[in-house]
Structure I
């Protein structure tokens, strides 16, 4: 059984239906596109077929940048160097006459050299990625420029690779006994490679691994707290982008039958980035759009501008620079979203398979068992002591509130407990094991889940997808499974669990809405659903009632009471005293990084130190 949501809202009346533009089926549009790809070689002249071949080759590289830059937020100017690796590997192996016996068999077929090129590129990408991806800010793109230049000069310097003269005599690719030595024949192979790459990339992004990748851009702290290995995710997309570029280089070498270093310089890497950004860096189809716009425009400008200006030169690069500035100002998401609006397409609605098996759940500790214990935790930032010998404990089946005026150090303490930060001194025990110094991903795997003082979600993803990130650690299907749709049973289980938690917190009416469209209070509730999706035994809530209306607070209180009855341990940082005092079992009060009181809600409300420091003061 599946629960299906209509893809588009139903018009309230007949006139609204008439005003609404007719939507085309996505399958129909895709079918028309594929038919056009099949017939154009028979219709167009060899010049335009060659142009389409280059568009396909460039789009493969741009697709890697869509994944790397548009989705993952990692800017790279060095992708042309990976194109060169693929091209030079096959060129060297297929034309060499003095290879050692153990290697000569690889050069016997271009298909074997493709495998060799992919393996070499993957190894180089892992080495370069392990160095480059540790950089952040503007240092990251500068790092990609550095190794891009290095590889470019390596191709031109090594005499075994032909130096700047290059390598000629590269044999054509043979497929089913037929040599693809003509532009019309290799056309189909190029576009088959590109379409398969687009399909697998689309599949990857629509999966558990894809949600982890999409969380890299602006959500790394949250993703780590949900158990995502963001360093691994960054390396994965870096290697995938390199492999796509390598495959493009392999095809390029056998189409041209000649390679030299010129097409693999940093200036070409910048063009690839132009293609991804102008087409739509966050969209798979943006790779084709960007490659088409840049390639066609470049050809037109190379013919037109010298006639207009009366002299020759690379004037098209000036136009590209102006075009990039205009796109960044007027269409930051690229051309593809504009095309989608011009040709509205009806996509299949998202479904929840209610018959999917539930994900396994952990056994909660017995009521009263100590879950979390902090002993003399101190955190210093230079001369500032944010937490000073803080101690507290949380037991299964209870709700503990951590309160105090602004600047008391509550959120800093939260970060020490959850692994976002490491105490300067002291000890944190979770389920009896020391966790101070462990990263938040390891602690999340043990059963601790949290929300954040400042909401951390992915605004362009749906509520369902945001909550599903919480279940990342409850499954283990990898990149290859996702790319080839071998993870569908597990994905159905994850989405079913996410839907269950969304209904649990009362957001079922917004399940398929973009998370960024929700009100602040609803976004906080979404964070709680995401934390619950991780199946924790300890829930850390940082100001969960902030921004909630009265009825929403009442519903949240009821939910937390149900969790307490199930044996869940909960630690809350909150400013709303009415919400806290009517809900929690015990209260710890902080001021200037110290604990000044601990006890039952009634005791805390009558404590003179608390009244002076917090309840009677200005918050």
Structure II
């Protein structure tokens, strides 16, 4: 799972949302405006293709920067310190301002760029940027169709996550900005509460099970000193601030003064802000029901169909995706039975699943030693993969990768594993987070596949390379087409098998188990949000068809409920990458080079699947011997 943007809710960094092909009306509008511009340009002056492409790329970077500067949170993600003393504006006025900015950007691009003069890469950038803007403007109608506070990565947990993981303190100004952000939680959470109340008035309320999670996690943030004077441990935020300030080259008195200012901000602002938010959550909780699917929301079926289109960057319907999932589940079950035979297991597939869930040989001890062993072994797996990358890849990431346990303040609710991209300036490495809260949810037979997915050759490989690409506009480096990114992550679990990994049959079963998990997601996501499955029906399906432990299953279903469509990206994306690879192999025969194919997939930054298909076809035509 990729969490490269710090705030995937509320469309605060909407440029990074997935987009699909433009509709006919959008193409027509663009074509008309470009034709008019071309005619006008011809009468004024001769514009060279090089000049027009340069102008377009300058606009892409200017517009991307303008959207970044609208979000102090995303600035922190990118290592930009201009507004690091602030939080984002969650008000309706702020949302309207962002919409108007995008509308102006789209109009200007369509009337001031002659696409007939653009070079190939710049035309691709133009298409991606304008399609993205068109989709984001269209999706403004769905801006309330989310749960800004949820158990996965809501705004309540984003505040400490940004401060602890992204807000670097290298001088006294950074420390003062950190304190300003602590003070700013008062207004930020007031705006958040207003957004929750607006949604409640519209009947958009998270299911009832969400609220105990987020209330507990909010209380966790304000536990310890200075919130609880009787505690003998610092809160996560105070501990983080002390650690960062202690590393500064300042007089002891200056450090003491900074820490005291942070203490005051925590007591006077952060504590009251969280307690007020908890009160709002408790009030909204009284209106919550046990219905889980997006179908229950206003115009829920249309919203979910649009969400699937954006997530998968395809025109697949909910029924199409559901049936693909059922077919893939059946195929993977067959391959698992082959492994059962290989290891000499006697019994049916359900018995084998139970064995894999419960046998102690597959789980580390549920203590600090067991957790340290897990992190060390996951790091070793990634190190071994690094040594063999040249056999399948040309370009490798320059950024470093750390393996880290999910922090205590959010580990009870967070997903099984996820990745955070490095800072572009090198101040923060890429991070593969493993959730070690309950070791019985982290079987060792899945350790290889998880490390490959989140680390190398998965998310770190793809996303770090994208950030490091030269010659492309910035928005291409930070594109967030979920089907491409998560499809690559799942494909990256498969590639190592061809490279000689998964020698242990149980580890290969773990690879299949994770692929099966993603195939089942197609079934349960569409089941919940389109076919009106209950939370329990979805849990029962995963329990019957996967070897995952019960805790893993419950947490996963609760994730799919609060993030409609997101879970469909993995398998749909992987299938497309595999399909395109097979097509290239068939077309090129002995001239097919897997290293060149992987380089093609990684060399353009994230793309819609439909655009990736066009890129692969162009590459095939250019690579044919008689081309």
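Key figures for this structure:
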| read-out | value |
| --- | --- |
| Top of I, II by mean projected area of the Cα convex hull in nm², largest first | I |
| Answer label among I, II for the case where mean count of other Cβ atoms within 10 Å over residues 300-307, calculated from the coordinates, equals 13.0 | I |
| Mean count of other Cβ atoms within 10 Å over residues 324-331 - structure with the largest value, from I, II | II |
| Computed 24.4 for mean count of other Cβ atoms within 10 Å over residues 52-59 - originating structure among I, II | I |
| If Rg/Rh (Cα atoms, Kirkwood Rh), for residues 220-307 alone is computed and equals 1.10, the structure in I, II | I |
| Which of I, II leads on mean count of other Cβ atoms within 10 Å over residues 60-67, largest value | I |
| Among I, II, structure where helix-only ellipticity at 222 nm (-39500 (n - 2.57) for each DSSP H run of 4 or more, over all residues; to 500) as derived comes to -20000 | II |
| Structure (I, II) behind the derived value 25.5, 86 of Rg and Dmax of the Cα atoms in Å, for residues 196-507 alone | I |
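Each value in this text was obtained by applying a stated rule to the coordinates, not by laboratory testing. A quick note: this is a predicted structure, and the numbers were derived from the prediction, not measured. Cβ atoms are built from the backbone, for glycine too; each structure is taken alone.
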